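The numbers here are math on the coordinates, done by the rules we state, and not lab data. Worth saying up front: this structure is predicted, and the values here are computed from it rather than measured. Cβ atoms are built from the backbone, for glycine too; each structure is taken alone.
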Structure P
Amino acid sequence: MTPTRQVALNICRRLTIMLTVTLLLAACASPSLRDEIIRYDPSYAKVPATKGVLAEMADEIFIAHGTDHSGFRLLDNSFDALNWRLALIDSATSSIDIQTYLWYPDNSGKLVMQRSVQAAERGVYVRMIIDDLVTAGLDQQIYELNQHPNIEIMLFNPWQDRSLASRAGEMIIEMERLNTRMHDKLVIVDGNAAIVGGRNIGDHYFGINPDYNFHDLDLLGFGAIARQANTMFDSFWNSDWVVSAVNIDTQTDPEAVKETWQQIINSNLEAEELSSFAIQPRDWSDELAAIKPELHYGTSEIAFDSAETEEVDQVMIGEMFNFQNKAQKELLITNAYIIPGPKAITFLQGLTDRGVDIRILTNSLESHDVPAVNSHYKGWRDDLINAGAELYELRADAAIKSTVVEVPPVVAEFTGLHTKAMVIDREQVFIGSMNLDPRSAHINTEAGAFVKSPGLAQELADVMLRNMQPENAWQVLLDDDGDPYWVNSDTTVTEQPARDGSQRVMDAIFMMFPKDQY
């Protein structure tokens, strides 16, 4: 999410004419996509595998609960999030589909890529859809990967010109088109297991970034949810919004492939940050058997903004309101980026008027990776509280930082929030990519799983309430004059908590930028 918001800041019509001309001149000499775009006939996910440990788990669920059911497990801590991605990839027998907004070439990014390639080497068909936002400088690697007989890569809404400078110039010219990004995240293996949620592929989503790490959330599911996820993936795969990596205008370099591959292997073996993880593929049968008693069973529906037509069909914002409106007793919301607007405030007021207990956790300024979001959220704090909601903001030094977020040996400077989740009445949950802000509602494509499972709902509620405790979050309250103040387990303050003065300066500056870009 962060890079899109950063791009939005950089392109908000405040670039000078001189910079614009310079970037456009630089674009003339940059790499590009081929002039004549190669497109293929529609293709679809393989039928679910009938062999392998994941097929066995899905079959057991179908026999015991029905073919519309899945077994679910929360991926609350960072170690589990990366570990179970590796477990699914290593366990694949026929297919791996990965759809992601960001895929950084850092430690976790290289490890997931290594394992995906190794799966392809043993005959697994690997499809990847990657948003083109942060792929500058990676064209040769993407092109070479796409040459593998078992790997296909699609780029969502790609830049025609490929260098970073050229992209900035092209963004200025085609802002309306290029501002639309694919914010969805999926991992689907063998049509029998899937991970749906908020995590991109990058170190700060998996607790191994030395600067800061996110507390995030995914849903691991076995059974019907994987088939549902494949339907979503295929929708994007066959969309005109994606372009095959075969269109990158370059030539294969076998020697460079060997050198790059060896560099990735060596880097993963030597990275201290990856010391908690298996670096080479292995058998995960014992771990998969061990989690069976932990699974929560229920039904699911994956909703997503469709990119099948020229304009993205933004359905998720309506789905979110419809889901929240089902609450009769309680609505718990954890969402990293909230800019509500009058309609949302009126909606929440209507829920509390009918007796719904609402608690919300979001980022504080001090836990924020993007102060610009806080700039447009902070004015709504009193409205949220006056609408009847209890409001909490994550602490940068939350107690979960060392127990849930960070993976040894990493100790980062602060923790931020990236989760997007809801629970209603301890019966149903939402876990996905959708923030509660204008960008998610009207610009990006978003997705998420709506699940009916009291057991899963109770577990997620426990996680959300844990994170609202004073050792993990500030509670925002209003004084007699209606001004906010912040309380945690250690102190009370009357100015919004921040890591340093520069955050406060940026928070003030970004108030001048258009809120509809965040």
Structure Q
Amino acid sequence: MRGGRRSAAGRPMIAVSLVAAVTVLLLGGAGARAATRNQPAAKAQPTFANFAAPSGVGQDSGEPSIGVDRATGNVMFQAGLETLRVSGFDPATGRATWESVGAAITSHASLDPILFTDPATNRTFVSQLAADCSLMAYTDDDGATWVQNPIGCGPGIYVDHQTVGGGPYAPPLVGTPAYADATYYCAQAEVEASCAMSPDGGLTFDPAVPIYTTECIGLHGHLKVAPDGTAYVPNMDCGGKQGMAVSTNDGATWTVETIPGTSTQDESDPSIGIGSGGTAYFGFQDGDGHAKVAVSHDRGETWTTPIDLGTAFGIQNSQFPEVVAGDDDRAAVAFLGTPAAGNDQAASFNGVWHLYVATTYDGGATWTTVDATPTDPVQRGCIWLNGGSNPCRNLLDFNDMTIDETGQVVVGYADGCTGTCATGGTNTHSSVATIAYQSGGLGLFKQFDPAAPGAPGNLAAKTAKKKGVTLSWSAPVTGGSATGYRIYRGTSSGGETLLTSVGLVTTFKDTKTVSGTRYYYTVAATGPGGEGPASSEASAIAK
């Protein structure tokens, strides 16, 4: 499992969780934005339930991979020598059914484990690094049966840190492939990296093609493929910047792109998620240790200014960024974070780490970050990423992230803080297989959004008897359920901005007024489907 995190060149059971806090960030900046009508802040924020593997399975699960069969809803989870099928998620109890379903060829002594579930075909691939190639198997029935391949790589491939991924072929494709999607196998040497493509669903691979030689250094993240067939392999250090190798011709050739305004800390691999229209979301640990994201709408040629995703929580150190996207304007970034500053590789580091998930519903213009494990840290102390047998290396090198058939975010991680550690004790240096499954809020596919509430009715504004203006209204009679209201106020008709938010009430007294001033008001209901349309306008002169 990467006996050395850097290259040989020496570079260096869980209860349902709730949202602890949120932040909405401006594109290109880290400041909070004032709320206006129908912006994403008004939508129901994601919440997560956490599911830990029971005793007997998943107890040695550093650097997990995760996938979802969108036909069955089963989650496939791989770490170490185990491939697990997880089903029957119950957010109320945090329990699920965990079953060991591994292929024989990938369940004995080997090195790096990697799993990939193709979201279009629902085929799950598992790979175990062995000598200068990988043992590979795939299943089309969630582990009930496997097709096993002792040569799961391409001729001339490099030998370490493999990744398996896939997606649509890039047009124009010559001939009819044996499998619906292109499947890629990529790996690296001390500096260089290469990829091979399989047109027959992982049975055989074409000869490997270099994806970078001197442009980037060593270790790369996991390959992702866009709907148009563009393949991306992210890398943390391409000339001192975050970057990626990009292929638009089914892996025949690759070019390297970098992201302006980024730097590297040479620790966690970056990650990329591709939306339904090709928008690329790049999540990474920047040189200052913070978790950040940048967005590209042109295959990585240009990028937005990176946004810091941990500002609301004061995150100073992050690890294991993972990204997934659904509809083109929706994506999520998961990462481990701590507000503790300093060297998080040092044995004396005393940070408390949680799993955070940041979500955008507007193409990266704004992001909302939640603590997905607010009552149970993932780790206390350091997270070691420089190889060897350091006790802080219990989590190994990465986490993983995907979405289910309805666009709910699913994060696979290893829990290093169990038992008394969760309530303040010392770190247990465990690595228990755990899944954070979105249990509330909007997912990444709009088609499954609940309906927003209709407009409140009968809004009336009256001069208060002592001070201010008194409002009253009636609950919406159309649309989805309401969980609260947002009150907008202005001093001119049509010029209302957000004044405040209230719960399930139908009256409000505005006392933050100037006597003799006429105020104009509208009210909108909010619910799981976001914010509904505004009521009719009403006005009154404040006393």
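Each of P, Q could give FRET efficiency 1/(1 + (r/R0)^6) of positions 135 and 495 (r between Cβ atoms, R0 = 35 Å, to 0.05), but the derived value 0.00 comes from Q.
Of the structures labelled P, Q, one was used to calculate Kirkwood radius over Cα pairs in Å, for residues 167-214 alone, giving 13.7. Name it. Write out the running numbers ahead of the final one.
Values: P: 13.7; Q: 11.6.
Matching structure: P.
Can you tell which of P, Q yields 0 when helix-only ellipticity at 222 nm (-39500 (n - 2.57) for each DSSP H run of 4 or more, over all residues; to 500) is derived from it? Of the structures listed, the value fits Q.
Taking Cα Rg over 2.2 N^0.38 Å, for residues 207-414 alone as the criterion, the highest value among P, Q goes to P.
Computed over structures P, Q, distance in nm of label points 7 Å out along Cα→Cβ at positions 247 and 279 reaches its largest value in P. Which structure, out of P, Q, was FRET efficiency 1/(1 + (r/R0)^6) of positions 71 and 399 (r between Cβ atoms, R0 = 30 Å, to 0.05) calculated from, if the result is 0.50? Source structure: P.
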